[in-house]
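Following are the structures in question.
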Structure 1
Amino acid sequence: MPIAETDHIWMNGRLIPWKEATVHVLSHALHYGSSVFEGIRCYETHLGPRVFRLTDHIRRMYHAARVYGMEIPYDADILVAAAKEVVRVNNLTSAYVRPIAFKGYGGIGVVGKECPIDVAIAAFPWGAYLGEEGLKNGIDVCVSSWRRVAPGTLPAGLKMGGNYLSSQLISLEAKSRGFAEGIGLSHDGLVSEGAGENIFVVREGRIYTPPAAASILAGITRHTVITLARDMGIEVI
């Protein structure tokens, strides 16, 4: 779906106009998928806009960066403050917030150790991921022929740019067959997750969800749902 542009993006320590947030075509991340990012919802509340578990999302991004040997050149507190500032300066009451850190322009080759780590945060309006109609009436999904990555190949639990090629294949196949979304199976044929979503099944008063070992992204929203359900006395398996 098209992006609803806003006025400003935070990039490498300062706010700049949306259209000036550009990168070189030989940036490492464009060729090798070397980026880490988060997708965070900001909700309208009676206290004003509030970004959902912002600090937890930023901490997860830093963890992913460390795994891939990327040293983000800002403290986490700076990115937390920058995300809030981007929402504020763009006069957003609710939004999708996208922080990203990536290897930029400066070298070629798989590792790209000469490349700087660029950081940006954008915020813009974005409704329900699978559409407002899907929230009301549900969606049709299919089980994809593409499997999620096997343990020991890529760290599936990290929100890393290159990991999402798997999600693209699952979603593209589903849409080509007339479905709204695809469900990927783990390498051993068990339910893993959707192309861009964790999966929950409610049955006989219990909630079932695939474990982290099933090559899923152990989502922060997933963790919240599990915590709230257990606080309400609902068994989660």
Structure 2
Amino acid sequence: MNQQVVVVDDERKIARFISANLKSVGYKVTTYLSGVELLENFDLIQPDIILLDVMMPEMDGFEVLARLRKFTSTPVIVLTARSQAKDKVEGLNLGADDYLTKPFSLDELFARVKAVLRRTQPIEQMTNDQTALVCGAFKIDFPKRRCWIADQELKLTNTEYSILELLAMNSDKVVTHEQVLSDIWGPEYRDEVEYLRVAIARIRGKLKKVDKEVAKLIVTYPGAGYLLTTNI
């Protein structure tokens, strides 16, 4: 296992504890005591995943996350002692891939890290010759894990891309909330519908910024799931 994890937490003991345990199961780990340190050193480390505490002085985790999302889709798990729903939604709206409330068990931490990293891997394709899907101005290239509207590439997080990929591979079929949550986040997330709603809203927002018509690709079936239509 050569995956690089970055832990950002101003509480030195917590940062060391998380780091030591992740190293014990094979991850490479770098720790920073502030978001400013992370931003200053990001290009030097190129992490596979970031564990980001929210309650930090100088620059809180939400501000750090907002800045990260301006230039990278690196997966981020937000760590916080605040369990209010609005804080959870704020993190997801800013592009967090997952949310872990302190205190948490090591088993839960390992499971979340593994699940988020799994989303960076391509979904097994339905057919051997299915390499891309084109719907009007929209194109998704499965092997390259990239999307375009006309000649403009969409900047998506790994989670956002994985959702689009799953819907595209099942185009013109309703994919249930439970299936998307299980396939993208993991079976233990099948009831976390808020995660999916926020992610779909972010995807639609990015599509709409480029082409309002393309944003209509994703159709909501209330109480059931979502469908990516090829009829636009």
Practice item. For the read-out Cα extents along the principal axes in Å, a value of 52, 47, 34 was computed from one structure; give its label from 1, 2. Key: 1
**Study point:** Top of 1, 2 by distance in nm of label points 7 Å out along Cα→Cβ at positions 51 and 211, largest first
**Key:** 2
Practice item. Identify which of structures 1, 2 gives the largest calculated value of relative contact order in percent (Cα under 8 Å, 6 or more apart). Key: 1
Exercise for review: Have a look at 1, 2 and say which one yields -11500 for helix-only ellipticity at 222 nm (-39500 (n - 2.57) for each DSSP H run of 4 or more, over all residues; to 500), as calculated.
Suggested key: 2
Practice item. For mean count of other Cβ atoms within 10 Å over residues 35-42, find whichever of 1, 2 sits highest and give me its label. Key: 1
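Read-outs throughout are calculated quantities, based only on the coordinates presented, and are distinct from any laboratory measurement. Owing to the predicted nature of the structure, the values given are computational and were not obtained by experimental measurement. Cβ atoms are built from the backbone, for glycine too; each structure is taken alone.
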